[in-house]
1. For the read-out helix-only ellipticity at 222 nm (-39500 (n - 2.57) for each DSSP H run of 4 or more, over all residues; to 500), a value of -3500 was computed from one structure; give its label from I, II.
2. Quick check on the output: 14.7, 50 is Rg and Dmax of the Cα atoms in Å, derived from one of I, II. Which one produced it?
3. Thinking of I, II, which structure, once distance in nm of label points 7 Å out along Cα→Cβ at positions 35 and 83 is computed, gives back 3.2?
Structure I
Amino acid sequence: MTTILRKMRYAATRIADFDILSNASNWPTVCGLTGSDGDRGHAVTVCGEVLFDGNLSHALKLSRENLSWCCGAPGTQVDYVKVHLAYRFEIISDIPQHLQNI
């Protein structure tokens, strides 16, 4: 995957102790979530204040409530606890013209 990203002029940076609710960036950041049940099996992507979950056809507003929803399953109440793994993807060369105003 790293080879493909480098060809696309992206670098992936691992971020330790990532606070998803306060470390906003316009670069996409993939985050492994930990729920109050100890499960670490779900990942989401954040970009700015927008939360993307592969289980949905639309994006969500980044919030603790929506992160808890992402950590849970139908019929269960699981609260978001933390991000246990985060990778931010940034362009490593000149930013293409169509992305310069983002």
Structure II
Amino acid sequence: MPIAPAIPSASVIILRDGPRGLEILLLRRNAKISFHGGAWVFPGGKVDTADHEQVTRGNELEVARRAAEREAREEAGLNLRGASLRPFSHWTTPESQPKRFCT
């Protein structure tokens, strides 16, 4: 079975210091969708063509910031400034999965 390519994507881990301690934003995926339906996830999604506009070729970190900013707005109604986002980690879905993301 061929290995599925990893689709470029971005996720946002949003933290705040709440009244009872550290809080992390998670969203619940629609239970009816085929890819991890019902799972709790960080806001995020695949990189769109528009995320590359006016970004220096090869600057994948800036592309990811733009995608993360857009996804947070679309999925959680949050307006984040891309410049305020900090890289945390890099994950790629295992090769054994039929659908893969590089985030």
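1. Computed on structure I.
2. It must be structure II, since only it matches.
3. II
Here, each number is a calculation from the coordinates, and none is a lab measurement. All of these numbers come straight from a predicted model, not from anything done at the bench. Cβ atoms are built from the backbone, for glycine too; each structure is taken alone.
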